[in-house]
1. Of the structures labelled P, Q, which one yields 34, 20, 18 when semi-axes √(5λ) of the Cα gyration tensor in Å is computed from its coordinates?
2. Work out the source of 3.9 here, i.e. which of P, Q gives that when distance in nm of label points 7 Å out along Cα→Cβ at positions 118 and 190 is computed.
3. Determine which structure produced the value 22.6 for mean count of other Cβ atoms within 10 Å over residues 6-13, calculated from the coordinates; the candidates are P, Q.
4. Quick one: mean count of other Cβ atoms within 10 Å over residues 38-45 came out at 14.8 when computed from one of P, Q, so which one is it?
5. Here Cα extents along the principal axes in Å, for residues 70-141 alone has been calculated and equals 47, 26, 23, so which of P, Q was it run on?
6. Given a computed value of 0.92 for Rg/Rh (Cα atoms, Kirkwood Rh), for residues 14-125 alone, which structure among P, Q does it belong to?
7. helix-only ellipticity at 222 nm (-39500 (n - 2.57) for each DSSP H run of 4 or more, over all residues; to 500) was computed and gave -11500; which structure, P, Q, did it come from?
8. So relative contact order in percent (Cα under 8 Å, 6 or more apart), computed for just one structure, reads 21; which one of P, Q is that?
Structure P
Amino acid sequence: MKNRPKITFVIHGKLKTIPTIKKKLTLVFEKDFEVDFLLTMPKIGAKNQVTKAIEEQADYVIIAGGDGSINETINGYMSAPEELRKKVVLGVLPMGTGNDFVKSLKVKNNYEELLELIKQQSFVDVDIAAVQFQNLKNEPDNRYFINIMDIGIGGSVAENLAKSSKLFSANLTYAKAIVSGFLKYKKQYVELSSANYNWKGEILSLCMANGKYFGSGMCIARDASLTDGKIQLTIMGNVSLWDYIKKLSKIKRGEKLAHKEVTYAEVEGCSIQAPKPCPIDMDGEFIGYTPIELKVLPAMVRMIGRK
């Protein structure tokens, strides 16, 4: 029988200050918790380590990383046995580049604050989305996301980034992928259907948002909620790239765009078909192509945060 609850920190393996992070976390948490550490692994990321932490009966599993690591954490959580994962509370110490999801969860990279939130039992029962799609091998696949998935220009950029040469720095590679995506992207025709909303036409971008923010702080879905059992759709149809660029400042501030080709809707699930497969960006990662079947799973994950 455990005397103290167990807290496992899954730390991104590429962080340069891992020994310092471990030392500081131990100092803050060892009085109240049995503290354990795991590092994310190349290629498979945090997924298997999160599953391992849950199977080793951690009470709290905290991911120290960015939005991609959070996505891997959710998929690792869902891969664990249900009877074990239901007992676990997940948390985030944002240490990535964009850190978009935590803006909706309202947490910061602050060890003492994280401890205080746990003591106060400041938890949020967060929705996630289950998605079926075609993977990179053109095979049916399924995966979960917790923040934002999109097709259109965002999917094209993610695909370009995945195919970019690794000879250059990460920042230069990312900039090159964005420029290439903007110059080469041609609007694709899609058909979206759901129980209460249907849409079809050519898209510049179609975002499926559980959280409000993506792209390093752009509030693409102001009305999105982590706890309402719905996904907010932000659809930019026949919008020119120039129009999009001009409105980036408004998007960043969370303003709804007054444009005849921009549509907002909320759904509990949807199906997306396209004559030509559209690349999918899921929390910053290129995962595959349409068609898409999406279903919201309400209150699926208990997380440390603020409502």
Structure Q
Amino acid sequence: MPQSPLCIITPNPALDRILIAPELRLGTVQRVSETWVAAGGKGLNVARAAQAIGTQAVVCAPLGGLTGQQVAWLAAQEGLPIHAVAISGETRVCTLIVDPAGETVTVLNEIGPELSTGDWHALTERVLATAAGLNLICGSLPPGLPPDVLAELVQALHAAGRHALVDTSGPALAAAVTAKPAVVKVNGEELGALLGQRITSVAAAQQAVTELYHYGIKVVVVTLGAQGAVGINAGGGVIAIPPQIAVRNPIGCGDSFFAGLASALSNGQSLAEALRFATACAVADAQTLAPGQIDDATVNKLTKHVSISYW
């Protein structure tokens, strides 16, 4: 795959609010000890992580209302390039409540504004006008769109000689897979739902990624949290096992993993080295409060502690 900036396609961006609420008790009035607000949704998290590891990226996303303006402003403050498509609906808010005492994270994701066919067409045009070899489709589809639009987008990227990398779930994932994107990166639950299987072990993941690879996907990767990541391509199967760490916030680890994977592949690294680097990115993210807020020095240090094996 050619080295180039990443085009990060985010159909359902959000304003992320992370609240630190020690000893959270439902049904009571409490004060939070810390608040973090940022441009969010999976694609913005991926872009943030990519920037941290020195990979150029631009986000293409529909934004609307005052919340959409705030997302665009926050992205600009972080230096995250964003090509926004204006929509009439209000961009959603996602709230994460972290209880350090109970070691729990509660996530409240709004559904998002409806996108019309015209909105999606404008977003697709913006994507195709963005010069990039690797194009990452990140996260859920907002209401109002049939899942087939992702298959059509993958096909349009293929026709333009560009690689599509997909990280989504449910019907959107099923539709995208029919167009055979270059890379599918999902977690065990998402892949299990796609294949009608229960994927909670490395052995089950090996069987599942092999099935999807034989369907015609060039690179298939499934993440299993602390058990690591399992991938396959024409060179065979690879397992990456992370070091044990204290987890502060697991939300966003998959997004940092995706950023690391795409960055490594764009630099021509092997699948084994790409999984090693991506796993280190995910581990670095797990130790931070905010999704995607990793740093290059920590990632490089952790890379040495990721174990690689072949199957």
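No lab work stands behind these numbers, since they all come straight from the coordinates. Given the structure is predicted, the values throughout are model-derived calculations rather than measurements. Cβ atoms are built from the backbone, for glycine too; each structure is taken alone.
1. Checking each candidate, the match is P.
2. Of the structures listed, the value fits P.
3. The correct label is P.
4. It traces back to P.
5. Of the structures listed, the value fits Q.
6. P
7. Corresponding structure: Q.
8. P
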